[in-house]
Structure 1
Amino acid sequence: MAQIVALLGDLVGSRSSRDRRGLHDSLTRALSDVSRDLPGLDALSVTAGDEFQGTYASLGEALAGAFAVRVRLCPAIDVRFGVGRGEVTVLDPDAGTQDGPAWWSARAAIDAVKAAEGDTGWSAARTAYRSWQHEDPRQEAVNAALVCQDLLLDSWDTRTWSIVRGIMQGRTQRAVAGDLGITRQAVQQRRHAAGLPMVLSAAERLAGLP
């Protein structure tokens, strides 16, 4: 059995949406874009309802994939994630059916996120990591970083998310400003106020984890 990192995701509050088809279409487009730009071992794909999954060779690649999905969907569509490291067994190569500790860990992680969301002061929780190797010294540090990331992203408004999308697409501040109908100075001020350089730097560092 090979050891990989599994990523599970689902949409927050999607059952109350009045446009389920539009929601599904937006999700599948985002997953396709992320799989193209940040290819993993298995491309991100919808599995059932509003749940999706993919696999990666490293923890950093999985975290980068999760962050990229949020950037493409938020704030219009909110997403939670469970990331799990462990071994995987391919049960049916033709159907792509897999099982094993990586998936069990990812499921435990996303269940932990759902549970945390209901606790006082934890409504912003969206991402968690679990390793089947319980002695993994990075697990607590990674989860501490993810808690801080979730809290910061929860404070972003629609314009901030739009600016982040533009930055991650390599667009200039002037181009982003033109898209939003604001001045370049306004974009620069928003970047500074939201701490975007620091947040994106932290995301890049997480993406480098083995």
Structure 2
Amino acid sequence: MIFRTRDYDRLSELFERRRMYPGYRPTVREAPNGDGNVDADKRYLHVALKYNPPPFAVKLLAQAHFEACRIAEALGVPDAFYPRVQDETLRVLDYPAGAGSAEHTDFDLFTVMCYRDTPEDFVRLDAVDPRAEAIDPHVHLGELAEIIGLGKATRHMVPARPYAQHAIVYFAMPSLSARLPDGRLVSEWLAERYARSRV
């Protein structure tokens, strides 16, 4: 993993800024698979360029993007869908004691687990694409990867535990203006997917 506890601690300070940092919206909840099963207790915030994050967070975002580019090269991601930092997100996750995440697949090309204080509590429910795992054991494919033919998206979950869990993940995304095989723009597909998963 490319980040350490000190990186998580610094990023987690953005939780406390609330109104001052737009990448944290505590009223937004997720039903990751759009099935009504809501992850009501976890907290998350996004470090993305559109939220104008502080300089230290931009540096971490860049480090994660460079790792995503390395993985994209090794996977052979087509140029049209190459990860683009303008559309990518570093997600900071805080699971209080008793909180977890429902079984789901991610939306993106692939997700890089950048930090997790309890790695054993991240449960993959499908075998990870062997090419991806050979590149980085902390990466798994998302739904966009499956749509463009890179491999099957990995179902996963975080079980609730009697202790807190902390993580940082990076969602590698292509340009929102890229056109998918069915003719839709990534932005159009993503809007439909968000409509089913945000409550």
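Please treat every number below as a calculation from the coordinates, not as lab data. These figures come from a predicted structure and were not determined experimentally. Cβ atoms are built from the backbone, for glycine too; each structure is taken alone.
Descriptive notes on the structure:
- Among 1, 2, structure where distance in nm of label points 7 Å out along Cα→Cβ at positions 9 and 185 as derived comes to 3.7: 1
- Which entry (1, 2) yields the derived value 40, 35, 33 for Cα extents along the principal axes in Å: 2
- Relative contact order in percent (Cα under 8 Å, 6 or more apart) - highest-scoring structure of 1, 2: 2
- Test item: volume of the Cα convex hull per residue in Å³, for residues 57-176 alone calculated as 96, pick one of 1, 2: 2
- With distance in nm of label points 7 Å out along Cα→Cβ at positions 65 and 161 derived as 2.2, matching label from 1, 2: 1
- Label whose coordinates, when helix-only ellipticity at 222 nm (-39500 (n - 2.57) for each DSSP H run of 4 or more, over all residues; to 500) is calculated, return -8000 (choices 1, 2): 2
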